[in-house]
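Engineer: Got some structures for you, see below.
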Structure 1
Amino acid sequence: MLHPDFVVRLKEHHLMNKPVRNIIFDLGNVVIRIDPDLTLQRFRELGVPDFDAMYTIMKQSAIFDSLDTGKISPQRFRDAIRRHARLPLTDRQIDEAWCAMLLDFPEEHIALLRKLRSSYKLYLLSNTNRIHMDFYLEKLRREKGSSLLPELFDRTFYSHEIGYRKPDRKSFEHVLQTEGLKPAETLFIDDLEHNVAGARRAGIQAYHFPKGSRLSLLFAE
């Protein structure tokens, strides 16, 4: 259940008007740990110029947005990186650098999600792409013995599959309509404020999860 103190905070900020029955989680830095600086570092080590300017979590050039919304294939993305770098980088070098940001899935988060499924419908809504998801699901199979994400959530929604990225209101409406959820009974948790604002525009109760916070503190023991 939601922690009583968390419920009070939501009500004080007029973010809760009905009991929560559904929770939509962001993936990176909420459910799993990520560090985009590691990807920037790896591309610098490969000699790719100005990668920092091309990509940040907050602002991406068109090539990254196109990958995240499934408008281009992973191979077209790799080819674009090679053209920009003017280097004979292999697919593997590009993929390893691009996925360097993807870290671990804390055991306490796995246990928490399993517990929450008895009280809520759980969903995942992530701005991501085929390269990242293929890499991470395989990483989970190696390290945890299972891809886990499909098991922990009633349904997973990835931007490259649905064609919309947060904070686009259509990304949230897609989840609501696909699952038949009432916005006022749905809580969205994300580490980026502009994504939280997008969820609120869709009528969803939403909470900005500060980086470094403990997810378990939002829920009663």
Structure 2
Amino acid sequence: MIKKKIGVFLVDDHQIVRDGIKSLLQNVPEITISGEASSGKELLERIPMSETDIILMDISIPDVSGIELTKQINKNYPDIKVLVLSMYTQEDFIVNAIAAGAKGYLPKNTTRPELLKAIFQIYEGNEYYSDTISKIIFENYISSVRKAKEPEVEKDKDEDLLSSREKQILQMVVDGLQNQEIADKLFISIRTVESHKNHIMQKLGIKSIVELIKYALRNKIANI
């Protein structure tokens, strides 16, 4: 059976950037360019008529920010995943993009292999952040925790909510393992991994992987 090609839609206000990305992706047999837009208005007009799986989203768009566009896409087209590709690598941009529903974040100086890896990982249901982006998120977070000296949260209560397998998977998530890697290590299916992660997040009342990792570190449910 021939596998469906991954439809990638490009959103960037610079034609030369879109052309550059197309040149990186055009010879990849698993990927097809489903459309492109230079503004939020163009994206919202064209996306319903395209067969798109992943949007490569710049943050700096003339008429509306990529973060606001990500919110709209996440709300109105939940099956379409957003991968941010931006020159902005400050923590606030990254955190706001994730909160808006982005499934990945890459700096614009990323390599072709990493761009392809991110696209494939997100298409398979994972999230993807480059090493640079992950380092920015967690270095700033760990630093803020050390300075804040927050009072202990009822960690024993929350820890007791999780089964030993859920704690094991949570530690692997904190270690940066993707769903497939966790599945391989534990000899379980990727769907079982996703189910465990969803149960963990439901039990703890958390909605994103980044917040889950922060929570696990803050409450010492997992270690780095």
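Values in this text are rule-based calculations from the coordinates and carry no lab data. Keep in mind it's a predicted model, so treat the numbers as computed, not measured. Cβ atoms are built from the backbone, for glycine too; each structure is taken alone.
Engineer: Using FRET efficiency 1/(1 + (r/R0)^6) of positions 83 and 211 (r between Cβ atoms, R0 = 30 Å, to 0.05) for the comparison, can you identify which of 1, 2 gives the largest number?
Structural biologist: Checked 1, 2; max of FRET efficiency 1/(1 + (r/R0)^6) of positions 83 and 211 (r between Cβ atoms, R0 = 30 Å, to 0.05) sits with 2.
Engineer: Looking at structures 1, 2, which one was helix-only ellipticity at 222 nm (-39500 (n - 2.57) for each DSSP H run of 4 or more, over all residues; to 500) calculated from, given that it came out as -16000? Please report the intermediate quantities before stating the final value.
Structural biologist: Details: 1: -13000; 2: -16000.
Only one of 1, 2 returns -16000 for helix-only ellipticity at 222 nm (-39500 (n - 2.57) for each DSSP H run of 4 or more, over all residues; to 500), namely 2.
Engineer: Suppose you compute Cα extents along the principal axes in Å for every structure in 1, 2: which one lands on 55, 35, 28? Present the calculation step by step, with values, prior to reporting the outcome.
Structural biologist: Details: 1: 55, 35, 28; 2: 52, 45, 31.
Source structure for this number: 1.
Engineer: Ok, one more. When mean count of other Cβ atoms within 10 Å over residues 27-34 is calculated for each of the structures 1, 2, which structure yields the highest value?
Structural biologist: Numbers: 1: 20.4; 2: 14.8.
Top value of mean count of other Cβ atoms within 10 Å over residues 27-34 goes to structure 1.
Engineer: Can I ask one more? The value 13 for relative contact order in percent (Cα under 8 Å, 6 or more apart) was derived from one model only; which of 1, 2 is it?
Structural biologist: Working: 1: 31; 2: 13.
Value 13 for relative contact order in percent (Cα under 8 Å, 6 or more apart) corresponds to 2 out of 1, 2.
Engineer: Given a value of 4.5 for distance in nm of label points 7 Å out along Cα→Cβ at positions 43 and 187, point me to the structure among 1, 2 it was derived from.
Structural biologist: On the way: 1: 3.5; 2: 4.5.
This value belongs to structure 2.
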